[in-house]
Structure 1
Amino acid sequence: MTQKPSVLVIDDESGILDTLRILLKKEGFEVSTAQGGKAGLEAIRTSDFDLVLSDVRMPQVTGLDILTAVRERDQMTPVILMTAQASLQTAIAAVNAGAYYYIQKPFSNDELVAILRRACEFRAVRVENKHLRQEIKRRDRATVGRPIGKARRFVDVLKLAEQVAPTDSTVLIQGESGTGKEVLARYIHNLSLRTDGPILSINCGALPENLLESELFG
C-alpha cells in the first residue's frame, strides 16, 4: 500500500483549515493543521512533512517565516504559499526565498490539488536524485579508499562494514593491537552519511581514568 503524502496546512482562520483538511483528506493526503504561524513553527520543529501549505499574511509569524523555517529543517520539502492579497513584490520575494508555488485566494479545489500533486512529484524526484548521488559518491569512495586484502575473512569484514556504513547503527570493532581497527573505522566513516564531518581518533588507554570523561564529553 502506497503511503499517503503528508501535508501541513497553516492558516490563522479556522474555517479555512477545516475546509482544506476535509478537501485534502478526500484527495488522499495525510493532513495536519496549525492555526497561526506560531503553531505552524512548532509543528515544523517537532514533525516531518512531505509538503507545507501556508497562508502568507498572519500576525507575528508570516508565511515567509514559515518558508524560512522549513528550508532550514529540510530543503527537500516544497512550500506552497497562499494569500488573498497578492502582490508582485511578495510573490518575487517568496520565489527567491525558495517557495515552490505562490497561489492567490480564492482558488479552485482542482487547482490547489493539482499543485500539491505536482509538488509531491517534485519532492519525490529530488529525494531520489539525492539518494542516487549519495550512492554514487559512496561507491566511488569505496573503490578508491578500500583497504587492501584478499583473505576471505578480511573481505567478509569489509562487506559487513559496507553494509552498516550508510546506517545510523553504532559499530564496535574489536581486535588485537595492529590488526587495523582504526583503518576499518575510517573506512566506515568514509562510506557513511557523515563523511563530510570529522572523525576523531582517541587512544583511551593513554588517558587516565579520571580524565577520560572530561576529554570525551567536556
Structure 2
Amino acid sequence: NMPGLDGVELCRRLRTLERHKLTPIVRVTGSSDDNSVSQAFAAGADDFIAKPVNPTTLHVRLSGHLQKMDCMKEMERVRKNLNRYISRRTRTMMEAYSITGILQLPEQQDACVMFSDVRGFTQFSQELEPTTLFNVLTSHLAMQVDSVYRHGGYIDKFAGGGIMAVFDSNQRVAGACRCALGIMDATQSDDPGRNQRMLELGIGIH
C-alpha cells in the first residue's frame, strides 16, 4: 500500500516520465475484475497478473517484456540514425507503407541542395599520413553531418571531403544557409583537435 497513491496512478505517473516511456510495467494485484484490468492497461501497464503469483509465470512474462523493450530501443536508435539520411517526408511514406502496404504516388517538391568540397583535396591528401588524413576527414565530415541534421536537412551522399545535403522543409533556404555558415565557422575555428585550419572548404547552395 502506498499512502495517497495506488498502483494505477503510479503507473500513469511513470508513463509521463521520458526515461520510463518504454519501461515494462506489470501490475500485480489481488483484484482481477474486468474494471481493474481495464484501468491498469489504460494507465499504461504492459501486463496484469492476479495474486497469488506463480514465480515462473512472472519470470517468463517479465523476460518477454524486457526483450520487447530492447527491440523498441533498437528501433528508436535506427530511426534516429535514419533521420540523418532521409527526409521526414520519405520517412513518413515508409512508415505509412509498412502499415498499409500502399506506396504514395510521387509528387513534385521544392528542395534546396547544399554542396561542400575541400579545395585542393588531392594535394592535401598527399601531404598527410593515411591515418592522419582519415582522422581529419572523419572529424570534419562528422561536423558537417551534425550541422546538416541540426538545421533540418539530410545527407544525400558523401564525396571525398565533402557532402551533398538536401533541405526540403518550409524553411529549406534558411536552413541550408544557416547550415553552411555553421560549417564555415567550425572549419575556420582554431580547435586543434579537428585540424580544420588545414582545410579550405567551398560551399554551394542551389
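Derivation of every value follows stated rules applied to the coordinates shown; laboratory data play no part. What you see is a predicted model, and the numbers here were worked out from it, not measured in a lab. Cβ atoms are built from the backbone, for glycine too; each structure is taken alone.
Remarks
- Here relative contact order in percent (Cα under 8 Å, 6 or more apart) was derived from just one of the structures 1, 2, and that gives 18; the source is 2.
- Of the structures 1, 2, the one that 2.6 was derived from, the read-out being distance in nm of label points 7 Å out along Cα→Cβ at positions 27 and 67: 2
- Entry that produces 181 once volume of the Cα convex hull per residue in Å³ is calculated, selected from 1, 2: 1
- Origin of the value 0.05, where FRET efficiency 1/(1 + (r/R0)^6) of positions 51 and 115 (r between Cβ atoms, R0 = 41 Å, to 0.05) was derived from one of 1, 2: 2
- Computed 6.4 for distance in nm of label points 7 Å out along Cα→Cβ at positions 83 and 179 - originating structure among 1, 2: 1
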